[in-house]
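Input: structures, listed below.
Every read-out reported here was derived from the displayed coordinates using simple, explicitly stated rules and does not represent laboratory data. Source: prediction; values computed, not measured. Cβ atoms are built from the backbone, for glycine too; each structure is taken alone.
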Structure 1
Amino acid sequence: MIRFAYHTRRWNLDTVEELKGTYFYGGLTNLSAGELFFWVMVDSTAEHFTGSTVAKDVAAAAAIYLGQNNIRVSGKLAGATPGTSRASQIARQQLKGIYMPMRLPTIVGGPSNMKIIMTKKLSTFVGRAVPVIGWFVIAADVAQIAWNTTSAYNRIARAGDKLW
């Protein structure tokens, strides 16, 4: 039995053939359902990172990098997160002395020791928000790739191999 996989981004058809309970996909033969899912995921990931999304993803990676607390700072109080980030330094230089009318939440630390700290300083808020925005963009990319992969796989796979 020959079926066709529809790729939404490329608008072309890739032949998918079922042979003795295994799959043929993109020139690869005798693929199990798990291997087929893997290669569909590779294809979906490659499709996602072509074109206009590259600039957005580079900016997200730069935001994450700029938000890393890898610059040593002396004079911090005990219990404070050590170091500061390039984003915080730049924000403090550019937005010096600007205060918000109310306290805004900021995220400090990593996944294992994350804290939410309130601040009125705009520079502190901006400096701490830069990496958070980067992580949200990357998380959105992962979610979109997962959705596209699962949808494409389910269009190709036999009823017993589909994920839902």
Structure 2
Amino acid sequence: MAVTDEMVCFALYAAHRATSQTYRALLAPWDLTYPQYLVLATLWNEGPQSVRDLGDAMQLDSGTLSPLLRRMEERDLVRRERSAADARVVDVHPTDRGLALRAELCHIPAAIASGMGLADAADAEGLLQRLHAIEASMHAAAPANHDTGDAGADR
């Protein structure tokens, strides 16, 4: 047995990689990346978002999110526009094409849940609660004076 087989951190890493690979395969017919899918899913479920709020939700800094949104805009999946309420704020809206993908991609969550062995909504909720607790606990365990790489660290 390899040393990594007994490491919780490696098991999380391996599960993340396997999940990413599955998303990549599922999204390939639409030429979408997993981060692009997450942007669309956020916009479908929560409506238009400011770039800042979208970055916070996805835990991405503006240096990563801006090129991602630019590529999505070039593909007519989203549009960025200045907020009418505050011209300093840029809002992200799904386009008609981006909205249409919701129906085409509606099978993705069930495919991922099945791949994870989640039998029902209660299984999924239990896993989500545990993962959120791990995330919070790990953030709390990080040294206070160490840059944690949080999305908002450079804003």
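-19000 is what came out when helix-only ellipticity at 222 nm (-39500 (n - 2.57) for each DSSP H run of 4 or more, over all residues; to 500) was calculated for one structure; which of 1, 2 is it? Derived from 2, not from the others.
Here semi-axes √(5λ) of the Cα gyration tensor in Å was derived from just one of the structures 1, 2, and that gives 29, 23, 14; the source is 2. The value 48 for percent of Cα pairs over 14 Å apart, for residues 83-130 alone was derived from one model only; which of 1, 2 is it? The read-out comes from structure 1.
Given 2.9 as the derived value for distance in nm of label points 7 Å out along Cα→Cβ at positions 75 and 107, which of the supplied structures 1, 2 does it correspond to?
1
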